[in-house]
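What follows is a set of structures to go through.
Each value in this text was obtained by applying a stated rule to the coordinates, not by laboratory testing. What you are looking at is a predicted structure, and each value in this text was computed from that prediction instead of being measured. Cβ atoms are built from the backbone, for glycine too; each structure is taken alone.
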Structure 1
Amino acid sequence: MEIEKLKEELKKYLKSERYTHSLCVMKISEELAEIYNVDKNKVMKAALMHDMAKELPFDELKKYVIDENIYVSKMEMILGVTLHGKVAADMCMKKYKFDKEMCEAISNHTTGRANMSMLEKIVFIADKIDETRKYEGVEELRDLAFKNIDEAIISNIDYTIIYNIKKGRPLLEESIKTRNYILINTEK
């Protein structure tokens, strides 16, 4: 399915603000794909649809995960913050025939995962730095993403971990695994 048709499909699932975010994530993903030599069409589609299930109620997300036998950790099921990615990936695979790499990018865009492809890294970081994001340090993170995507991902995860610790929130294991994998497997 072409991007223009996917945009029309996405409008069925998202309100205006989230839809705009998705368009902005797609735009910055396209720019990053150029720098990191990734198939633009694939990365743009995955980026566009990454939040497709974000506005579904928590109970519906949990039911979908159970009904479709999608693996999620116990912590993910309790916290729910990653379920929309898992559900969106499954929907995109079944409804729009997205390939495995695109679905992995959608599924793991919240936490990342160990050994991500460059396409996955782009969708992950683009979601955190698109122009709708307005938090302290986002400009620096945007700049870093265009210079060294691995360092940008680590920086974002560090920020998220510290933020959640300060708020007394649990940490998702996948984020820690993602951070450790990049630290151990990239050259400084």
Structure 2
Amino acid sequence: METGMEVDIVNAIRKEDIFTVDDIYALADGERAELLDGKIYYMVPPTTKHQMLVMDLSYQIKDYIKQSNGECKVIPSPFAVFLDDNQKNYVEPDISAICDMDKLTDKGCQGAPDWIIEIVSPGSRVMDYFTKLFKYRTAGVREYWIVDPMKEQVMVYQFEMEMMEQYTFGEEIPVGIYEGFFIKAE
């Protein structure tokens, strides 16, 4: 039965723009964004509490690595992480620990870091708890921490062991990739 109305199926399907790492590098000076599956997510400046947590946790990790004569590197944001080779995934985790020095280049980390810590901010809640959780797991990150200063909790995902544990601020939290290492978020 003909209705007299033709539907152009090609035009009915909305084409979404797919961005690449080149688009990230083309952003205006001072503008920061991440790229997940070709979609750009703009970033707002972090709060003072956020930055204090990044510094404190980074220091604890770096100190442990140094005291243990470890070879891993801990690098806080802004630091480029290219999760795969397809040029459609670029993130700047709050803290990255990389143990395979072959992944480090002048541009950042080529491939998944061993350990990523994200500090939740009001605008990043969905990204940190859902989008990045899935993306980091599939990219090969071994351990992922979500530090939530508003809830004063830390979610620890040890992907290799398929474990998830929850801690509160002030508790000693075991680090899965380093046996015998515990740190506190405060």
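Can you rank 1, 2 by Cα Rg over 2.2 N^0.38 Å and just name the one with the largest value?
Comparing 1, 2, the top value of Cα Rg over 2.2 N^0.38 Å belongs to 2.
With helix-only ellipticity at 222 nm (-39500 (n - 2.57) for each DSSP H run of 4 or more, over all residues; to 500) coming out at -5500, pick the structure among 1, 2 it was computed from.
Derived from the structure labelled 2.
A value of 25.6 was computed for mean count of other Cβ atoms within 10 Å over residues 47-54; which of 1, 2 is the source structure?
It traces back to 1.
Check the numbers for relative contact order in percent (Cα under 8 Å, 6 or more apart) across 1, 2 and tell me which is largest.
On the way: 1: 21; 2: 14.
By relative contact order in percent (Cα under 8 Å, 6 or more apart), the leading structure of 1, 2 is 1.
With Cα extents along the principal axes in Å, for residues 95-166 alone derived from the coordinates and found to be 38, 26, 23, which of 1, 2 does the value describe?
That value comes from structure 1.
Quick check: 13.9 is what I get for mean count of other Cβ atoms within 10 Å over residues 55-62, calculated from one of 1, 2. Which structure matches?
This figure was derived from 1.
To which of 1, 2 does the computed value 0.95 (FRET efficiency 1/(1 + (r/R0)^6) of positions 151 and 175 (r between Cβ atoms, R0 = 25 Å, to 0.05)) belong?
1
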